[in-house]
Structure formats: structure tokens, C-alpha cells
1. From 1, 2, which structure was Cα extents along the principal axes in Å = 98, 36, 27 calculated on?
2. I have -3000 for helix-only ellipticity at 222 nm (-39500 (n - 2.57) for each DSSP H run of 4 or more, over all residues; to 500), calculated from one of the structures 1, 2. Which structure is it?
3. Taking distance in nm of label points 7 Å out along Cα→Cβ at positions 36 and 108 as the quantity of interest, name the structure among 1, 2 where it is greatest.
4. Which structure, out of 1, 2, was distance in nm of label points 7 Å out along Cα→Cβ at positions 140 and 164 calculated from, if the result is 2.9?
Structure 1
């Protein structure tokens with residue numbers, strides 16, 4: 001069974017959501033704040049559900065700095081806090097869901113994320129991201145990316161070795177509506193130029209689909 005970590009300071013919300021998730025076959029645990037994430041070495045969740053609060057970005061930093069690598073981090077955002085989306089995606093959040101939301105939609109997202117674990121590949125250890133500094137390090141060289149470039153690269157890094165559709169990357173790089181997938185192609189081209197000093201081709205084009213991140217394996 002896939003494990004889900006719910007991060008919330010609302011016990012009533014956790015009680016209700018936890019009941020539903022357990023009934024659907026998930027193993028559910030709870031964390032309240034960044035301190036719980038830092039000290040709980042035994043919880044290795046497939047998916048993290050983050051109920052956003054005033055310390056949400058601090059919690060995101062704790063997730064990134066921990067050894068946890070969930071298939072997805074889902075942020076539940078109140079309709080009055082939609083401006084958070086642009087800050088959460090570069091901080092490591094995979095999907096933003098606006099509250100109130102339908103449970104069937106959330107369960108579908110959870111099942112798809114948990115189901116992807118069996119196919120998951122991991123990037124080589126020499127390819128590292130620093131989400132706080134928006135940098136990519138390959139071997140001993142570091143390059144700083146723009147916010148959009150980093151959003152695209154971080155999404156492909158999180159789904160390393162798997163094809164990311166242009167629509168997936170559009171959601172990862174931009175929060176405003178009305179943009180087209182052409183924006184993705186333009187900024188992936190710019191991202192490739194930014195990464196060119198590494199001397200490697202990291203982004204592979206998958207014709208008629210999108211892109212995926214690849215890198216030479218560790219020796």
C-alpha cells in the first residue's frame with residue numbers, strides 16, 4: 001500500500017481526510033510542521049499532501065532538505081491564497097489543488113502519483129538541484145537558472161527519465177492562465193542554451209509529445 005503523509009495543523013481536517021484515504025487503501029500519517037518532517041526518519045511517503053498555512057514555504061524547505069523523495073507533493077490552497085501557486089511550484093510542490101475540491105479528483109491524483117513509483121528512475125547523483133538558490137550543479141560546475149527555467153528543469157528532474165507532456169511543463173513553469181504550449185518550446189530552447197556550458201545534452205525531445213531529462217550515469 002502507498003503511504004501518504006498529510007501535513008496539516010487542522011486535526012478535524014486530518015481526521016476526515018485520513019478516514020477517506022484509509023478507506024481507499026492508503027497508509028496515512030500526519031505531520032503538523034517542519035519540525036515533524038525533519039525528525040521523522042521512518043516516514044517515507046509516496047505522496048505528500050500539504051494543507052497550506054502561514055509556514056508553508058518553510059515546510060517546503062524541510063521536505064526538500066530531507067531525504068524524502070515523494071512521487072508528488074500536492075498543495076491544498078484556499079481560494080483566497082491563489083497567489084501562492086507561483087511560489088510553491090519552484091519550492092518543490094508538484095500539483096496545486098484549490099479548496100474546496102472534490103475528493104474523487106484528489107483520489108485520482110493520488111492513485112496516478114502512487115502508481116508511478118514502480119516506473120520511477122533516479123537522476124545521477126552528480127546532477128543536483130538547489131531549490132532555494134535556483135541552481136543546477138553537474139559534477140563540480142553550478143549554473144543559476146531563471147524562475148521559469150528552474151520550474152521546467154525541476155519538473156523534469158522530479159520525473160527523471162519519463163516523458164513530460166508540454167501541458168505538464170506549462171503547469172510547472174507558469175501559473176497564469178491563457179498561455180499556450182508554444183511557451184514551453186521557447187523556454188526549453190532557452191533552458192538548453194543556459195545549460196550548454198555543462199557540455200551535455202540533458203533534455204531530450206520526444207516528438208509530438210514533450211521532453212524528458214536524461215544524463216550520463218554515474219561512473
Structure 2
């Protein structure tokens with residue numbers, strides 16, 4: 001027997017997003033069991049008219065948690081285990097979402113729209129995401145700089161890593177790899193300008209450079 005259990009929604013935006021994402025809502029009204037087709041919140045935002053399959057009629061006075069203020073009818077999810085798509089849609093419409101690694105819009109929304117993401121810690125780029133039906137899991141495909149791909153289930157739908165925050169996904173192209181190089185600083189023999197010669201390089205046979213004076217050493221950071 002189906003009994004009332006509060007739904008995990010705090011407003012109708014979340015509820016409608018879940019419906020659009022494929023969550024199956026049903027209205028239980030005594031012996032009647034009807035599939036929800038449309039949710040129309042009233043201007044107050046506190047209650048909504050809910051339409052059901054096979055009819056143009058609707059129930060009024062439903063709240064986001066599935067209860068009805070005017071009758072014994074209630075709304076339930078056909079499969080009580082919330083889908084990843086349901087969770088994602090809820091995140092996209094919840095103003096309190098806090099994504100440490102990815103600013104502005106959540107990871108999946110931006111990735112699907114074409115934005116590139118990477119994880120600086122392992123220098124891998126995101127090349128694909130997939131929902132795994134029946135396992136409440138998101139698989140993220142990463143590709144390293146050598147072209148090797150791997151699939152990991154260790155990311156949340158907001159782009160954060162489940163266990164290691166340093167592996168959170170970051171928006172944008174993978175930046176060039178930077179390396180430190182030792183350089184020698186020389187003063188031009190004639191015009192006094194300074195220039196550097198990297199470790200392992202030799203002074204070219206150019207007048208004023210080949211006879212330049214070494215004045216110091218330092219370390220610079222540049223693209224590999």
C-alpha cells in the first residue's frame with residue numbers, strides 16, 4: 001500500500017525541473033492512482049495546481065513536499081530512489097548551491113553546453129560524463145596529456161571530487177605545463193643591456209654577446 005512520504009523538494013522550481021528531467025510523479029487519491037503531467041504553481045508559490053494523465057482536470061492545493069492542504073491526496077515518486085538527473089536539476093535551481101571548484105553555473109550544465117574542464121592536480125581534461133542507470137552514479141572520463149583515457153566514478157554532479165578536494169574540476173582549457181629553468185644573466189659588451197642564457201645553452205658568436213660579462217644567475221618559470 002502506498003503511503004505518504006514527504007518529497008525532498010523545497011519549492012516548485014525543483015519539482016518541475018525533476019518532472020522535466022524524467023522523474024515520474026503520481027497522485028494517490030484513495031483508490032485512484034494518476035500520473036502527473038503538469039505542475040502549475042499559484043502566484044504565491046506556496047501551492048500549485050497539478051494536472052494528471054488522461055484528463056484536463058487538476059488537483060489544487062498541493063505543496064512542494066507532495067502533501068495536499070485540501071484533501072487526502074498526495075504525490076509520490078514512482079521510484080523513491082532519486083535519480084542523478086533529478087538531483088542535478090534540483091542543484092541547478094537551488095540558490096544555495098556552493099561549488100568550490102566551478103564558479104557560476106554548475107559543472108554539468110556548463111559541460112553539456114560545451115565548456116571545457118580539467119583537473120590541474122593530475123593535468124587531465126574531461127572528455128565525457130555518463131549517468132549509470134540503477135547505480136545512482138556519475139562516471140567522468142578523463143584524458144591525460146599522453147592521450148590515455150580513464151573513467152572514474154569519484155566525482156559529484158557539481159564537479160567536486162568525493163574524496164580529494166585538490167582533484168576538483170576547474171573550468172577552462174588545461175594551461176601549459178610550467179617548468180623552472182636556471183639561467184645566467186649577462187651584460188652586453190657594448191650597449192649594456194641585460195639578457196639571459198638558459199642552462200645548457202652557449203653564447204652565440206655575435207659581437208657584443210660572445211664577449212658579454214656574466215653578472216648573475218637566477219631561476220625563471222616558463223612554458224615547457
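Where a number appears in this text, it was derived from the coordinates with a stated rule and is not lab data. Note that the structure is a prediction, hence the values are computed from the model and not measured. Cβ atoms are built from the backbone, for glycine too; each structure is taken alone.
1. Only structure 2 yields this read-out.
2. Considering all the candidates, the number was obtained from 2.
3. 1
4. Going label by label, the one that fits is 1.
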